[in-house]
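Pasting the structures here.
All of the numbers you see were taken from the coordinates with simple rules; none came from a lab. Because the structure is predicted, anything quoted here is derived from the model rather than measured. Cβ atoms are built from the backbone, for glycine too; each structure is taken alone.
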Structure P
């Protein structure tokens, strides 16, 4: 069966608690922000993106769904402390379909690690090399991410089913 990226399916493979705090890096119009906000009713979700337009679209979507447990931050995630969030405050960071666009993948994952609590999880999702859809060139492989994760002392804990055209892995902060 052919399937595209389904945030609900990916999140269902994680043990999310209603009070968790999470972020989506490069959230665009909120592919994971909206489902995370639904799952984390008592928690908080941070929508992080460098562009204002998708954040504005996300505001409208969230308002339409009656969600108010999220904050938007326009920021550069490749800069040190670029998210503007405090150290060690999040339980989950979703890095979905953004690493292929990043000039400094290591800096982005380092920022994700900085804002995670100990035992916090980074979910990395990107296009499979052989996918006929998505960006041409610059695709990030699981092997590339593993090398960066090893350097940052992040431990891979599992693979997730991300559909036909994407791969997904979960890393944990020590």
Structure Q
């Protein structure tokens, strides 16, 4: 199981069955907050949905990296690489964080760790982050990390209340290495 100690307080640990209850409980207790920007929250009605998600991740033959974020031993969110294209050496970082743990630099530091991993260990050339237009907190992360705002993916994500435009941020290895 893949693990990365980001700093003395933050640990990224590849998803496992031990994380199911913590993930579900966080979603369930923060349903209104998380549901505004994450379409899967509405579908997550009981722990079996989360268990199936984690089991499908574990059982996948080819999978990207999805990690539980632990802050001082408490589960606080999810981060990972998704839609990795090894032919074109690119990937996307996706994340969500419990509302009560925001403002501590957890996602920024976790993204930095995954960026270094993607560029140095996986030898990728490009990373993108997509965030819902209007989700100012989520858009601030790639901006803080030096990503370039490249455009808008119109109607990029379907929520129960309709489509949401996604802001696309990109970072190239050559730009990261010389920061």
Structure R
């Protein structure tokens, strides 16, 4: 599976946007796909999540995030796994957080549709899930966030959206610089 994103961490000023769209409870199991240094999941625990799982393809980032969790004394409520997100069973998640390229959103859509149980909530930073209608959208300093729930609502272009051209972060950034 191709790497879905270069490590471009969610900036601190955008972290709360995830949880404004998707408030957490102690019964939530939060997955971060492409978890990097773990910042979103550390924040999720602070916001009330019961348990968190980070998935990242980069061995060093996973090791550092697990060490940080150990240092914070929260390793019993959070774990980071080195894996390709396409190979991980997501059915346990009640919340999924993503900041991945459009190509990842398109590739993950069938996986989400197959594995996620009713009531699961998803928050996507910058890149929406093609063919799904967001329940809510928000913007933090011009950066879009998309909130979905399972079962999802299809858009009119559901059948063709997954094959539409996709943007990567650098294309999106270029668009932002010239249109805002």
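State the single structure among P, Q, R that was used to calculate distance in nm of label points 7 Å out along Cα→Cβ at positions 21 and 141, giving 1.7.
Details: P: 3.7; Q: 2.7; R: 1.7.
Structure of origin is R.
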statement: Note: mean count of other Cβ atoms within 10 Å over residues 45-52 at 13.9, derived from one of structures P, Q, R, originates from structure Q
